[in-house]
Structure P
Amino acid sequence: MGVTLRVAEPDPLLSLDGVTLRYGSGASAVTAVQDITVDLAVGDRLVLLGPSGCGKSSLLRAVGGFQPVDGGRIHLRGKPVGKPGPDRMAVFQEFDQLLPWRTVLGNVRYALQRGRGLDRATAGKRARDWIGRVGLTRVLDAYPHTLSGGMKQRVAIARAFALEPDLLLMDEPFAALDALTRRQMQDELLALCEQTGASVLFVTHGIDEAIRVGTHVLSLSPHPGRMKALIPVPLAARQRGTTAFAQLEASLQADLLGEADQDTAPPSGERRHG
């Protein structure tokens, strides 16, 4: 599977141009990702897929404004990304994203009051609406320590959607869940995206999840992370159990396993990654 050059969006929501990220400095500097160039259109869900060490989470942090770039540029709605902002909201895999001293309602309402400047009544109304959309109305007054992992993630997702950001950043949000709950959460996320037209940058190392969640998959090679392919996911291929899903899954698996074999093999000259 070769590198597919991006099709430039006429007015992209998110644009990465030659982005390179490093940790450390001087001779000890380590390159996390190198020369990443990709666009994300409004309403699309771009999945960053690759093994550990390919810089997926580093790239997401840079888009979030939490990590400066060492080369290239990141633009959101045509403006340079330099720091975090309410136009981007993140959901992580950890279950401790919620404020433990606030209830389910309090967590979402507080985010709306602080992030959007809403008064308590307006924030509470919107918070209740979004908590209802993720099926948690019955636990409005519960505290995080009484919730299951899946329920905590639903609250975090409700909070993110309620803030109506331009871009949702999701760093393996379902990785710590059991397989059945993970699939259910993927389906619920898709339903919310279809309702709202949300734009998502999603990190995973799971091929099955990448195909199910994404409209596009950016496959990355490790050490450092480089673009291997940008693959559109046809609507028919997003349905598990279909021939199209199985074919795309097999293709991505062969591609990633092949890269892993090359990465552990003795050096045989410089590899070209596009």
Structure Q
Amino acid sequence: MKFNPGFDIQATTQPIGFEYGANVFGPEVENRTLDSIRKSLRNPECTGPDPVYSIAMDVGKSEHLPILEKLRLLYGAVTYAAGRLGDEPVRSQGHIHKVSPLSGWSTPEVYEIWSGKAIIYMQETAEDNPGRCFAVVANPGDVVIVPPYWAHATISADTGKPLTFGAWCDREYGFEYDGVRAHKGLAWFPVISPSGEIEWQKNPNYLECELIVKSPEIYSQLGIEPGKSIYEQFEENPEKFLFVPQPQLVEEVWVNFVP
């Protein structure tokens, strides 16, 4: 069954990117080339798809743009090429969301998988002790929430298929890479086994830590409704995702958060 994100947008593969339907706004896509991410790879000399992935930040129904701007919400869509980067899956570089001038907090992100299979990897910090580390395995329709201040990356878990996902973000979004780059990546590296499965290798630049591999929580404490796209949920109640640009509104939720 094909997942419906709640508005008329289609991922494309030739060329990689997105097509927008009538009454849908969106930017010219931004493509990440293989050369632009080589420094973040275990084997910077590897071959792989190029462009590796395509990003459309700020998409949605045209009628919603004024309220999105007012609430400081932004919906982004990303599609990853099928394939692999040497012995690694296609993945993002890993970052932390910068502190927002609106809230004085780093901001969370609400992911939703549209097609393919994803692993949202996250760790509490990018310091020497990364804290708790999670690899959340997600399929089409699944929602995964990354809390404020956590370092995270999105990984395609099926090399045979493109991965496409959407996410609610802070409209003033920005990324911090310094901590991740100082440790030459996140605390755990995903590697493709000979049988095609994702295995995990510890990054020796961090202190000892455990990796928890799990399926997503339901996030009922944030009002997330399973089985309904996060865009539709916004359409029904635009303030439901106010915790994205203003995470301090639900400060207690982020204490010992389990994704």
Structure R
Amino acid sequence: MAIIRGLRDTLDKEVARFAPAPLKQPVLANSIPKGGTHLLRNILRMFVPASQHYDQDFVQVPNMHLHLAAFNPHAPMLSSGHLLFSDQSLANIRFARHLLLVRDPYDWVLARARFFVSDEFDQENIQHLKSGLFSAEALMNMMIFGIHQKSPALIDIYTHNAAAWLGTGAHLVRYEDLARAVKDLEAPESDALFAGLLAAAGIDRPDDWRERVAVGADRKQSRTARENLKLPEGIVFPDQLPETQRRLVDYHAPGLRALLGYA
């Protein structure tokens, strides 16, 4: 069982000053693990009353039966999850507006590798990855191909947490588009992105939407943002995925980046 630590945000205090209108339908901010979930979730929180934030846990298939209240159409909530595609998942979220966040597989490999060796993540059977025995390149390859009987491969995660949801009514959001938009909220592209995102969530866009987005997008409030992770001494990852690992991603999951709009 994985344990995730990190800072606790103070965004609920910020929500109150915006006095957001109540949700009319449940909203699920779904994503691949290490897809930038906190950015999307924290932005959406600024548009939803704190009383409608479902914050008991991230919803996933193993715990979904404990969190069905997140999708109750008679008591709408904003929930977040890493919910893989399945018959039961589809049945349980059928009344919810579904936002699906994905990330460029090239960048995802690095984000996942950093997180796995950070102090903020513990999983008993892979704690040795933090020991310094493995090179950054070896760790990146583990993120691509998985670790036998310990951690799934890239293709498995992207197949069940992203690709299989396409065409089922989920609103696709690319992390890179979202991250770029919050850096220039006056840009026409940002205006269009947030108009589409909020419409997909069933939220009427208020006049102060830019201020709300800026508050929610504060990286200091994200427990798993890159700069908030503490890595073991001596383990250093590059800013961009090396060419060899890029070719390995393409070999391992041909067509995936194109499917998601990255190629």
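Values quoted throughout were computed directly from the atomic coordinates according to the rules given, and no laboratory measurement underlies them. Bear in mind the structure is a predicted one, so any value in this text is a computation, not a measurement. Cβ atoms are built from the backbone, for glycine too; each structure is taken alone.
Structural remarks
- For Cα extents along the principal axes in Å computed as 51, 38, 35, the structure of P, Q, R it came from: R
- Identity of the structure behind 43 (criterion: percent of Cα pairs over 19 Å apart, for residues 158-245 alone, calculated), options P, Q, R: P
- Of the structures P, Q, R, the one that 3.5 was derived from, the read-out being distance in nm of label points 7 Å out along Cα→Cβ at positions 70 and 86: P
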